[in-house]
Every structure is written in structure tokens, then in C-alpha cells.
Structure 1
Amino acid sequence: MPIIPQSSYPNPPLFQFNGHVQTIAPSIFRKIEGVNYQRERLELPDGDFVDLDWLTNKADKADKLVVLTHGLEGDSGRHYIKGTAKLFFQHGWDAIAWNCRSCSGEMNRAFRLYNHGEIGDLHEVITHACRNKNYQRVVLVGYSMGGNITLKYLGTKGSALSDNIKAGLAFSAPTDLISSAKLLDEPRNWFYRQRFMKKLVLKMTQKAAAFPERIDMGRLKDVKKWQDFDDLFSAPVNGYRDALDFYEQGSAINYVAGTAVPVLICNAQNDPLLSAECAPKQLGKQHPLIFVETPARGGHVGFMVPNDEFTWAERRALAFCQAHS
């Protein structure tokens, strides 16, 4: 019964007095210095590409790799990705912080974008890394959307997963997409909704310019709630029938029970963007490899602690991977 009844997350900094501040403050103010990525472009089988940002130890001594997947409209430069990469690198791991299609500063070539349910690109990244270097231990760490992608990948692969992949972690993961979409429509989450929507509309506008016969930006006037946007834009661009089909196929909660390696699902109870359904405690009680941890505080991809360069989530990720790989 790998439910973790008492989280080790301590109190956040004093000024971070609620879940919104615990979410927003790190995003604005936290800076990670000394991370010098080496970028590689990975060409994909469908003619598109993703950009990989590497931290590699000297003389190719590292036999262990952490693969980092960012959140919605994030990238490898986000503080939580750089912080995790830096901490693992300091402890002898190589790191790949990969950028989902369209997230590396250059629009991708294909009509489709990235989405919460897309696991094929993650598989290509892992396969490429292991083809070029003989990593004996590979772990996957994802934040927010990246956590959902990580969990779906591990659950879908199941016993067919490569033997060198040892563990997976998901922090602040919207594993139940329909409940998360509804939360974005709540008045208290107006800030997040507007921020995400602005960025996604810009990308859809760019796609419409490249594929004018396939996207009608005039339909934006019909978007009244988040599900409308997914119905009219996200789903058709990414090959889903409609928003509900996207939510069903994209939600990791529907797949994670198939995992054959230990996974940690860690969502704060005061996360403004996640429902309780996103932390599957009942599944954790029944599944020997699914660990569920729900700190009382931490916000969404926050988890800062006073007087530490790294967040609790980053240190928790390293400790879990060291214990289970």
C-alpha cells in the first residue's frame, strides 16, 4: 500500500501564504544559474523535430540519465526543469531536458502540436538517447503536463518497457484532464486560464497561417469555456475527435495502472489547477508500484523551501530515483 501518509514537504517560505502564491512566486522570481545546456535537434520519423537540451558529464562516465518533460507552454528553460537537471547533474547523472514540439523557440513543421496525451515523442527521445550511449539507469521526471505524459508513457508501455528504465515521477500532474479543464474555468483561476490561452491562441494563429485551409481562427468567438477551445482547436489539430476524446485518451489516470516500474505521483492538496481525482489514492492502495504523496501545501509546481537553491520536489525526485534505480 504505497500511499505516503505523511509527506516530507516542510513549510514553504513565509510570504508564500497560499496555493496561488506558492504557484506564481517561483515562476516569476526563481532563477537557476550555472546550467549550460548543449542543444541537439532530433529529427522525428514524421518529418518534424524536437529540440533536446543536454547536460552531460565529462569523459562519458555517467551511466545514468534523467529525462525531463516540461508543462503546458513550458520549455527546458523553466526553473523547475533547470533546477532538476542541475541537481541530478551534480549527483553524476546526465540529463535531457527536451522541448515538446513548438516549445523550443521555433514553430514545429507539422500541422499537429504537442498535447497531454502525446507519448510518441517521449519514446523517440528515450530511444535516441539510449542508442547513442549505453545508459544502464534511465528515470523519467515530468512536471504538470509533463508528469501526465510520463505516467501515460510508463502505463502504456507496461512490461514492454525497456529494461534500463527504472522509475518515473510526476509532480503537479493533471492526470484527470476533464476535471482540470473544469477547474480552469473557475473565477479563482482566471489568471492561469488567460495566461495559457494567450499563448495557445498565438500558436494556433501561427498554425492557421501555415495551414489556412485547416484552421478557422474565426471560431475563437465561440470559445466560452476551456472545453470549447479544446473542442474547436486542440482536439482537431492533434488528431482527436473532440475534447472528450482528447480528455479520455490523454488522461494518464486511465493508463498508469499498467506501469511495470515504480512511479511517484505527487500533487499538493492546495494546487489551484488540480482536483483530488488527479492524485489516485485508491489506485495507490491497490498497486504495489504506484506511490501517491499529497503534501498539504506546495501549489502547482511550487514546493519551494526556505534557504535552499533547490525545491523540495527536485530533492524528492533525486531521492526517489536513487532509491528505486
Structure 2
Amino acid sequence: MPRLPRIAVIGTGGTISGVGRDRLDFYEYGTSGRFMHVEELLAGVPELARVADIVPVRYKNVGSGSIGPSDWLALLDIIHRTVANDPSVAGIVVTHGTATLEETAYFLNLAVKIPTPVVVVGAMRPASSLGADGGLNLLNAVRVAASPQARGMGVMVVLNDEINAARDVTKTSNYRVQTFISRDFGILGYADADAVTFYRKPLRRTAPDTEFDVAGLTALPRVDIIPAYAGADSVLVDAVVAAGAKGIVSAGFPSGSPSPAQKDALSEAAASGIVVVQSSRSGSGRVIDDKVALRDAGFIAADSLTPQKARILLMLALTVTSKTDAIRRIFETY
């Protein structure tokens, strides 16, 4: 019998490991404070033994709203150490709550420095509920991480039988199981019952071939997101400048512009050396960098990145440079 691929599964908590009051608890389970450790989660899917030799790795047991940049750095270190200590590991799966799953996945997509496939997986229903989706999502994530075709695809997100690129995917619904969608560019492939199949490959640079090396860092530069809305003044911009932001992402009106008062304040911030990136709150489409208004204000266009992902790329870019032209090139590359 062929030897099964060795896959490490890192547990962070989230709905996929959540335990509610009963089988009809679909939304209050977070108040119980009960999350299964990764070993318990894996034990609930005995079919995993058919597809891989699983190595459980504990990290945290929290809702993903509690996961932030310090956790990204810690997870990155765990991934690197896991493979360094056991070179036979063929793939990494990170179980994660869905609220910030896309942010963790995109950070890893930019920062992982090993060619081992990394898949981030979650669930929309807790493990204790009727119709829980986590078990199958986890099984499929392991299958994808073990697939030879997964190499060179960057970090992936697997839910609902679909494989998405970390750069492109976003959560689009509060409760539906088909919530993770790559609106503009579509899925990478499927994890169907018979096979894992890929149909396209990301063209933007991905892990491990990136210029960001954050080994040894304990924090990332502060970058804040400022939402645009009708009548928005400069108060939020002034607040993040006073808080010491090194960068600001404007989640602007479609197709990418702040309110007039925000623009004045952001222009002052850019003139003072704070890097300003212009994104859009629309969730689809590019912000065009050649706009005269953006260039005159000293802003950088986020291209097709959502505000939350533009923030992550800017945080990492600021670990390399603070020069506007260099960061503009980074946004054109990733």
C-alpha cells in the first residue's frame, strides 16, 4: 500500500471547532466559550486516516475576531518550524474562524517562505450543529494540501468543495455555506469526491517567491482603514494619524475615492510621510492608479485588493520600504 502523505493541521479555533448548546445552535455557539482542540476536531473526522497521515499542531482556540497581526507572525513561525522539524510534511492545513480567515490566508500568501502547500479552512456551522460543514471542509483541505498540483498555487482557501486563491477570495454572506467567493477571478479548482482538480493558477506573485521576510519580527507597522461614507469628515483620519499610523488605506466610494474632507486630511497625511493607499468599498473591480486625482494627492491605488487585504500588503510593504514609488510597484506585483 502506498505511503500516505504527511499533513500537519494547525488549530486556531473558530466555528469549525465550535461547540453549541444543542444541534440547532447555529449562531449563539460563540457565547459558550467551548472550542475543540485540534486533536478533538480531527477525531471527529476518522475518514482523514484514508487520505493522509495527520500531524496535529495546537496554536489557539479562539474566535477569529480575536486573531490579528501578532497571531499571523506566530502562525508563520509555527508553519516554518513544523516543516523544518519534520521535512516529510507534504502540506499544511490551518483551521480558522471565517470572520478573518481571508486576512490570515492573504498574510501567509505573502509571507510564507517554504514551497510546502498551505491551505486555510473553516466552517459556517459549528461542529456540534445539524448539517455541520466543517468535517467535509477539513477533509477536502487535507486532500488539497496533499495534492502535488497544489505546489506553486500560493496559499489557498478551501470551503464548500471549492479551492480559492488567498488573494482573491472574500467572505460574502454571514451564514450561507457558499460564502467564500472570488468575485472577479473565480475559483482555482474543485475538491470533488473523485479528485482534486485545478483549472487556473494565480499570476500575481505568491509564497514562497515574495520579497517579504518577517522572521524575528514581533509586530507589523500600524496601518488603519478609513471607510468612506456620505458626509464623512476628517475625524477618523486625524485619529489614526495621532495614533501613529505608518500607513492608511482609504476604503473609498466606488470606484475609489474618499469624501472631500477625508481627501484633504489624507493628502496632508501623505505629505507628512504616511503612505496612503486608495481602495474601494465595492468589493469588486480595480482602483486605477493613473487617475490624476490619486497621483496629485500622493495616493497609491490598491488595484483589485479589498481594503482589508490592501492593509495587509501595505503592512508588509512597510517592512521593506517607505518610498511611495517602491510601494506602488509592490501593489502592481502582488
Structure 3
Amino acid sequence: MNGGVSPGANAAMISQAAKNLLAALPPEQRQTMVFPFDDPERRVWHYTPGRRPGVSLAEMDREAAKAVHQLLSRVVSPPTHTRVAAITGLEDVLDESEGGRMGRHAGDYWTAVFGDPGGDCWAWRFEGHHVSINVTVVEGEVSATPWFLGANPATVTDDGGRTVSRPLAPEEDLAVALAASLDAGQQGRAVISGEAPPDILSGEAADVTDIMAGLGRGGVPAAALRPDQVTLLRALATVYVGRLEQGLAEPHLARLDQDLSSFRFAWAGITRTTPGQPRYYRLEGPRFLVEFDNRQNGANHVHTVWRDPGGDFGARLLP
């Protein structure tokens, strides 16, 4: 972790890690990984299965694959790095359960670099099924949204029913606790539907500003919550901000404390804490949107996303 360092120092470390990665690649893979910063592909992202632009972990040798994880560690917190490793590993579990029909593999995660690391404007992306981390660096400042993490299966248990894998548990458990704590009046405002939608509503849009406007201002406002519920609300938002390495997360946490009174929490599905129930929630605030959906595959398939409406892909940092 790099907590306490300046934003410029964080950006410099990210840039150096990206340079180290490119140096670890043979020339043909380096050429495949690097795109111009203004390439439209920079703002095209997906969380569904399929090939991506760039070079995959499966195509890299050991040193280059290690360099990808070293680059990730400059942006993601250690707990999040652990989650990313678990989510990518689930591809082999899922492939086995499907009888290999989709040809999934834990190495099917691609890195692409846009522009020149260390230049005024550059970006990189780590992406595959259920992972999309998009980082933009502009003159020493860092943007890291859209940020998607999913899991299928979301929960893996052993023969005794004990959980052995649940990488997105905090995102679900804190929201369930908050929803279950709402009184009748609060529930009447928070619950936007008795049924969870089949997926997150923002999808894979490059910008969610218009989508948010279309969703309206549903949900219960933080001002209508009790202090203990506001504490849960902050803890839930912090789970998403905490995906970032500590030094990068600190400005977001400061803004979260400043803006928390303007947040809203919307829920769809049953508010009881019973496991295995389809559920969806949305957390909205100034420059902040989170969505969570767990409905597919018998409510054992989670999608989560953190967005900065109007600011994704470094839009607020670019001239």
C-alpha cells in the first residue's frame, strides 16, 4: 500500500509499473497491447465473456504476467487484489460446471494500454469476464472508473454447506443489513420494486449521466435514515471506494464524508436477510453511482459496478 503519498507520486508509481510491464513483453506483444490514447476503444468496456483488445494473461510468460499484477497492485487495495484473483479463478470452476462448452480459462483477462505511460494523458485497462478496471492518468491525477466486479458462482460451499468462496460478500451483506433495518416508512421510499431486475441497469454504457436521469430520484435519502443506518450506508459506499489502493482512495473518502447527506439508497427485491434471495440495490450521490444485482443462476451470480457519472474514463481530468 502507498497510503500517505501524494497523488502525483501515486501516478508516477502507476506509470512506472506500466513501463515495467511493457518492457517485460516481447516486441510483438508490446505492439498488440498499446493503442493511441484517443482510440475510441478506450471507452468501450464489457463484463461479459469474450476476447478483449490487448494481451491476455494466458498469452504472457511468467514475468509479464507478474508485471500485470504489480501494475494492478499500484491501483487496487490488497483485499481487492485478492478478490480479483478469486474472481478470475472462478472461470475454471465455471468452465468445469458447464462441461467446457464456453472454453473459459482463468488466463482470459486482457491488459491494454492507451497512450504513453508517464505522458500527460494515458490509460490502461484490465478486463475479462466479471472484471473491468479502467484507469486514466492525467497530469498526475488518477481516475479509476468504470470499475466492475462480478462473481459466478457468487458463493461456493462444501458438502457440509460451509462457504469456501464468496468474493463479493461485503457488497451484499452490508446492503442486506441496511435494507433489513428500514422501518415501514423508510422501506416505502427505498423499495423501488418487489422484484430484482435481471442485471445492473446501467449496463456497459460509456457514460451513465443520461441513464441516471432516466432512472429518476428513487430510493430513501440519507437524511431520512437513523444515525446507525447512515453508518451502514457509509460502510457500504466505502466498500466500493476501498477497492482503490489507500492513497488513491483517500480523496474519495473525504468527498464521501462531505456528500453523504445527499446520498440515496434504492432497493429491489425482498428486504429480509434470508440467503439466496434475488436482490438489487443502487447507491447514488454526487459524482457517485453503485449498482449491485444478484438474480441470475438462482441468485448465485453477482454483478457490481462503481461509476462516476460524467467523470468515467477520466472525463473530469481531461481538458
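Computed quantities for the displayed model
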| read-out | value |
| --- | --- |
| Comparison of 1, 2, 3 by FRET efficiency 1/(1 + (r/R0)^6) of positions 121 and 193 (r between Cβ atoms, R0 = 25 Å, to 0.05) - largest value held by | 2 |
| For 11 (percent of Cα pairs over 37 Å apart, calculated) the corresponding structure among 1, 2, 3 | 1 |
| Structures 1, 2, 3, by relative contact order in percent (Cα under 8 Å, 6 or more apart): label with the highest value | 1 |
| Distance in nm of label points 7 Å out along Cα→Cβ at positions 129 and 185 derived as 3.0 - corresponding label from 1, 2, 3 | 2 |
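All of the numbers you see were taken from the coordinates with simple rules; none came from a lab. Computed from a predicted structure; not experimentally measured. Cβ atoms are built from the backbone, for glycine too; each structure is taken alone.
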